[in-house]
Structure P
Amino acid sequence: MTLRFRAIGTDSDFTLNAPRLIIAAYTGRDAAAVAAHIEELAAIGIPPPASVPAFFELDPGLVTSDPVVTITGSNTSGEVEPVLIRHNGRHYLGVGSDHTDRDLERTDIAASKAACPKPVGHQVIALPDDLAALSWDAIDIESDVDGQAYQRASLVSMRTPTDLLSRMNSTLGELGDDLVIFCGTVPLLTGEFRVGRLWRLELQLDPNTSLTHSYEVLPGHG
């Protein structure tokens, strides 16, 4: 399978052939806060991860830029995430949604993530060769569901790409080129998951540079 993206400011697409898809979770910088969150989730039946951060390698066929996705589960929800893309030794930043089956999440986190497509915007931003030069903390992300604000935050509380890649390589080993990495998310405004039909995602680097993607969820059968 292939994935096609376009870097802002260029007139051509680039294609990832047979990329690897990694979903990163529990990517907050504050270890104590992450540990407390894991305890909160355990209290409602969600099992703790094998590692922190946790990394789940999934079928890259789940990644899609389609405006409409079909999902079988009745209790699913999305969450906005910065998406790090690596191709030909170059890194790009996109915006996506780690849509997840919340019923499955209570027994098997990996299965809950594998049960849903991973929407991602077609447009991306080329990053500097030195990822440490990226003004990560100044990036804002947000999501809406059915026209209502769902998430609003900066990335200041999340691990930087250099930190995340280092930890990922230590956990999974060197993964090579052509990667799509969902980098984690920020808290929900209400603290509660919402099942919704229309999802809108946005990542803003500065007042003049932003990425957006919207998708609609339709019920499947199975």
Structure Q
Amino acid sequence: MTVEARVRSRIAELAQTGLRLQVGSEYGQVRDQAHAAECQGWIAAAEHAVALACPLPSNRYRVGVERLATGATAQGYAVNDAVGEIAAVLRQLIADIDGGLITNVVDQARAETLDDLLDAAAEYHSDGRKDGSGILATAVFEDTLRRIARKNGIVDKGVKTDTLITQLTQNEVITAIIAKRCRAAAGVRNSALHGQWDEFSLDDVNSVIVLTRELLNAHLS
């Protein structure tokens, strides 16, 4: 999945604002208390934006910005220097986002989160807790399907799952065989959402779990 446009836009905005804030007094320090406070607020906002773009804590950009942000406190009246350093990192991050180099990192982080939820569904399933497993597994399935759609430029907001499956098939993102399995999973999802517990079995839930893992590995890992 691509980094959301609003996150990219926010990082670009912060990088631009940083150019102004990094300029200090004739001594290279903050001009006044208001300038210092603005620098501190900017650093917090920059740290948050980078965390959104780079969900993995080990990401180099995230580690670098967090290190600079932590060190900014010790810089006191020279905190504007930290703004300049972080702004430079943000500009490089923007370049990598635009070059598509951040996409796989974001996809991997989100896939890991969904995979963890799927593991929980599998545990419920192994304990014979059909209803709970069905709710969780089908929720992860639908979320995964919608993420795949967005990754491939397909608008999913307000669009029914069956329509998304058709669009993914037409765009050759998934095969006709996978589409058939997705429709079966969507049927289980609908039953679970409406509390129609007798409409699906443990085997049906297992099929959803297996399919969702395949989708995650093929499209979001």
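Coordinate-derived values only; no laboratory data. If you're wondering where the values come from, they're calculated on a predicted model, not measured in any experiment. Cβ atoms are built from the backbone, for glycine too; each structure is taken alone.
Ranked by FRET efficiency 1/(1 + (r/R0)^6) of positions 68 and 188 (r between Cβ atoms, R0 = 41 Å, to 0.05), structures P, Q are topped by P, which has the highest value. If you line up P, Q by Rg/Rh (Cα atoms, Kirkwood Rh), the top spot, with the largest value, goes to Q. Taking 0.15 as the value of FRET efficiency 1/(1 + (r/R0)^6) of positions 12 and 196 (r between Cβ atoms, R0 = 35 Å, to 0.05) derived from one of the structures shown (P, Q), identify that structure. The structure behind it is Q. Set P, Q, criterion mean count of other Cβ atoms within 10 Å over residues 36-43: the highest-scoring structure is Q.
Structures P, Q were compared on relative contact order in percent (Cα under 8 Å, 6 or more apart), and the highest value belongs to P.
Structures P, Q were shown, and semi-axes √(5λ) of the Cα gyration tensor in Å, for residues 20-139 alone at 43, 15, 10 was computed from Q.
When helix-only ellipticity at 222 nm (-39500 (n - 2.57) for each DSSP H run of 4 or more, over all residues; to 500) is computed across structures P, Q, the figure -24500 traces back to Q.
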